[in-house]
1. To which of P, Q does the computed value -28000 (helix-only ellipticity at 222 nm (-39500 (n - 2.57) for each DSSP H run of 4 or more, over all residues; to 500)) belong?
2. Taking distance in nm of label points 7 Å out along Cα→Cβ at positions 72 and 192 from the coordinates of each of P, Q, which one would give 2.0?
3. One of P, Q was used to compute volume of the Cα convex hull per residue in Å³, and the result was 220. Which label is that?
4. Could you tell me which structure in P, Q was used to calculate log10 I(q)/I(0) by the Debye sum over Cα atoms at q = 0.09, 0.15, 0.21, 0.22 Å⁻¹, for residues 48-175 alone as -0.28, -0.79, -1.38, -1.45?
5. Comparing structures P, Q by mean count of other Cβ atoms within 10 Å over residues 240-247, which one has the largest value?
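Every read-out reported here was derived from the displayed coordinates using simple, explicitly stated rules and does not represent laboratory data. None of the values given here were measured: they were computed from a predicted structure. Cβ atoms are built from the backbone, for glycine too; each structure is taken alone.
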Structure P
Amino acid sequence: MTQSLTDPPSGLTLPVWVAAAARAATQVLCGQTFENPQSLQIPGRDQALGVPVQSAAPLQEGEQALAISHCDPGPGLDLTRDLEIWVQARWRQSQTGCLETDWLEIVPGEGIGRKGREGDLCASDFARRLLEANLRDLVSPGQCLQLEVVFPRGRELAQRTSNAAFGVVDGLALIGTQAEVQSSASPDQLRASLDALQLIAGASDFCGSLTLVIGENGLDLAHQLGLADQQPLLKTGNWIGPLLVASAEAGVSNLLLLGYHGKLVKLAGGIFHTHHHLADGRLEVLAAIALQQGLGVDLIKELLGCASMESALQQLEKRDCAEADRVWQAIAQAVEVRSEAYLKRYGAWPMRVGAALFDRQRQLRWTGMTGHSLLAGCGLGIHLQGGEAGFDPSLR
């Protein structure tokens, strides 16, 4: 049963709104009257979802079609709110005919994130499966459908994300692993993480070790490293402080925090809810620890003037790679010290907290001393290029 336009769905991820526009454009290309709302099939669900589309029309005497939708991510702070989405559909010519595996081609248009300047569309597996599930019935055997997706404001909005830190350029990535938005800053997201934690800790084979991964990139790296084979993984968003306490209460004895350096650096400054709308201070934390590590005042002023954490890291590495590693290892150590201090505010638990930070290439680069020990215990120890990190506990 689809939802009516008088009660349009909200809180849907970007791939859903793209899929609705894509199906509307393809319907028009096929000579049909496009449906509004679009009845979308969601992988893994029996019930279709009604998603409104702004408009759809044929172009070039019916050889192409264009549809437009507007993203509604629901309540909360989300930069994709009211994002206009254009999807242009056309039949792609092929002398040999399209095979079953290549009947759909998705072209990244203006404002769509790519994997590098000449790279492919940056889209999640869910986004691709969603498009395939909702377009296959409109494409006859032997036909090849080409979709060009455009976010007119995508390039501008991408400047306010960390996309570039992970090699995504030119616009917004078409990511999302489910239909509904799960805000990493919402209480519902925290509740879901706490429920997942209870399931993990309550399992009969739970041995007391847990890796708390920050975001999708952390989860992907944890699987690549083989951590999932060694101990349970729990993906979290921005509610790191409450999850630290809940983990200790649940009986976790060894907790590894695995995350992007631009996110975990906030913990080194005592910020345990890491959503950027609530608190930042990352460059200030970097500057304070750089000063403690003996960097000169002139360089620290340059770091404070950088536009982002990534540019600050590049500035440090350009000057002296070994020195940059030493600073970041000190930050990883500070994450551990501050996390243990945070726990002590709420109780006395024997849980050890380790930190492991990765860079924009999703390479594991820096750990605190406990993090290094926990990884080594999993057979995944890394070499600390700058030696043991030094952190002055007085910064607590």
Structure Q
Amino acid sequence: MHRPNGIDWRRVATVAVVVVCVSYAPMAMTELWPYVDPNAPAFGEWILSRVVSAEYAADALATRIEPYRHSLVPLIVHSVLGGALMLLGPVQLLTAVRRRIRLHRAVGVVFALTVYVSMAGAGIYLARTAPEDAFSGAAFWIVLATILVGTVMSVTFGLLAVIGGFPDLHQRWMLLCYGFLMTAPLLRLEWGALPWVLPGLSMEDVNRVAIMHLGSLVAFGALIASRAMDRRANVPGVRGTWVPLPVLAAVHLAGAAALAWIARSYWGWGTTGQRLLVAYLLPYAATYAVLFARQRRAGREGRNWAREEWRLHLAALCLAPVLSVAAALPFERVLGLDRATALTAGVTIGCGVLAFAATTVVSLRVMYGREVIKREGIAAARRERPVSAPVA
């Protein structure tokens, strides 16, 4: 008797991403039109006014009029092209899955150019806007700047990887790039959902809660997608691990100490600090549990490459709180932020920056493996070369 198959979670996730992206695209493209003409259509504002309240959407719009006015053209370029990227991303994913190579390459060139121009618009806005004038304050400005840099560097490394003949690394970098881009639609989802969970919060407060975990979530999603598309048990030349147990234990201890410092700091800042702490710790703990379990399972099953990639990202996740604590001091001293804002800025970028670093190490791991194979081939050829007889 034929038994029905289980749920194909990869297909479910792909469909969910496509639906979110396609739905968000018109919202992104029209989001800034009301700043030019109050009567212009704005789908996102219309939806928010019905999901939450008209006052909630109107208040957020009113507080942005002055900061956006001096950078309106670059922001419109950024938002319109950002909407286009929401459509190009699923096309790229589906052409890669279906192995439509020529179409994938053509769309990839358009995607990369669109990323560069869209991020240039965002960069002009950030350069013209003081951190304290950004939506939700300086921490939000730092998050936006970090996402901008991460997006541009990811797509650049993705292009270099495919030029260098590393399609597996190209795939990882482009997925991470799209993960950073996905912070935009996911933030809009939280604009609609969090007021139901935390009634009474303004959109600025919702932003502060959302940025505590968005970097962690999108980087984790990019990793899950990369691992789902890479079925290899081993990669040529990749042997052993760059994260042996003593190193893994050390980063766990360092991460635990930094997490304790973060938790103690936020707990002392009252209800607001405790709310932000929960928004950070719950997704962090869930991500940690999945990474830890996956690397152990891959090790038991003898899938050494999968174990190595999971373990590298696990080590990076453990070090993310360390980076967050370390970054708080320069944010406080150089940018003149108060201690709470400086630590929040560090916390919000920690997981995303370390996920980028982990992807870099994964790339170096694969490239080093190729170099090992090349050197072994050269050595084997020399051993097999016949020795010329001595001349009499």
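1. Numbers: P: -11000; Q: -28000.
It must be structure Q, since only it matches.
2. Numbers: P: 2.0; Q: 2.7.
The correct label is P.
3. Values: P: 164; Q: 220.
The read-out was computed on structure Q.
4. Numbers: P: -0.28, -0.79, -1.38, -1.45; Q: -0.35, -0.81, -1.18, -1.24.
Going through each structure in turn, the value belongs to P.
5. Details: P: 20.8; Q: 12.6.
If we compare mean count of other Cβ atoms within 10 Å over residues 240-247 over P, Q, the biggest value is for P.
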